[in-house]
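Peer 1: The data blocks that follow each hold one structure.
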Structure 1
């Protein structure tokens, strides 16, 4: 690791001790989408000062004006010139090119804290800037953002996936605590697994719920959300508490006849949802077999039905 990280091992002291307030930093935000302004606002509430931000679209500029009033909007190199701590809150795929460009143009200063919020990347993506002396941190808030002031309040207790050089771990965790979050250490080598888990759980959950609502509307249910709310809320709570042991329903019970009826109906109503149902039912059966709630015989019969081409 870089020896220059050593002296900054814990520049903030104890963020929970009112008598030991962290040093105040000039903060810059590169990318005023939904995440950057909220994190900048949270850092301002902690006593830091957002001095500059960059945003191109009209929506980005409006968000900056709403959450970071009075903060000047400039180019990314100008943001880095003004700030001690820079939040890089751009889309995942744009981050490598942004970092490489800033490093190549000499915009990055030695000792500057460079923080990105991408869940998919660790600190390796910041290597071009690290070589010029920047201090790299990856702080990913595990939350969906609306781009409004409500996001700042939601940061209270929000888990953050934290990746940093070991020497900078106290700095990274202190920043998360200052924003109201709860730091969770994610080693660099498993960062992709971490982000896959979050995307699979959150994004595909939305698809699953939307499909269930679509089917209920087809069945004539006027308020599908109202019907699904208690059921899905209980299922999510049980799954978070008990994992696979929370599995219920026809697949977990091995009710082959019921599953066949579902597939027959989906072939008529929505073949696309039928494909998703089949994939999730296979995965559910496999997990139910592993935890012992579904025996091998019924599981084999169930998988035969799920694999039938006419469905």
Structure 2
């Protein structure tokens, strides 16, 4: 059995450490509804755990360990969305050999629902993305990259609405500005659109679709000292995003940052580092009338 097929087969049983328990032992009211959001970012082709080299991440991380953790949580929770905030590609020789195929196939086995487009997804050009999409049994969502004049036209969704446990969850995605970060020949005629304006449009659209929960998959970065747009600025400027799942800056947060914008709306901003070292878990509880009551969240080590 070759290495690629062995890795995929191994996901059936899973490797790694166990999940220690629920954040919420049970809903406070029998009529309440609960949705669990699991999330990753900046996996960077980390299939196996980090090597046993004495470093701080030795024997940790990787999709094989993540698979085991997710599998155990699925036995505990009924309504789960598993989401990723981009930069699945690039970082280990697996990407050099397989171009992203192994990453997408393993994520499909684990049961990811959606991922956004990070800057490293462009490392093999637009055709590099296009050729690997058939291996992904999950959606790719990005709202502020206009691919209409490229080979990816129609392949990337601006948003998607999921139905789980009697709730409607709207998910949209935002990518970082490519100019100066990615070579022009790699993104070709992809147009970058202002993420704040797009986010406002997406929130309005998802509210029109009566979504109970609105999530942004962001590859903008957690925070910058400059005026460059980041997740914290986005949360402060756009009202109506319940959760921003971030990426790009490889920021390890033990729990989400709560941002209250001038209108009084509170957004959770979460990011869980890199290399599948951690898995974010956010539990939202709604009343039977689909009114959000509270949320609890943390990062779990894989």
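Values quoted throughout were computed directly from the atomic coordinates according to the rules given, and no laboratory measurement underlies them. If you're wondering where the values come from, they're calculated on a predicted model, not measured in any experiment.
Peer 1: Of the structures labelled 1, 2, which one yields 18.3, 58 when Rg and Dmax of the Cα atoms in Å is computed from its coordinates?
Peer 2: Label of the source structure: 2.
Peer 1: For which of 1, 2 does helix-only ellipticity at 222 nm (-39500 (n - 2.57) for each DSSP H run of 4 or more, over all residues; to 500), calculated from the coordinates, equal -15000? Before the final figure, lay out the partial values.
Peer 2: On the way: 1: -15000; 2: -6500.
Considering all the candidates, the number was obtained from 1.
Peer 1: On to the next question. Give the label, chosen from 1, 2, of the structure having the highest value of relative contact order in percent (Cα under 8 Å, 6 or more apart).
Peer 2: Details: 1: 13; 2: 21.
Across 1, 2, relative contact order in percent (Cα under 8 Å, 6 or more apart) peaks for 2.
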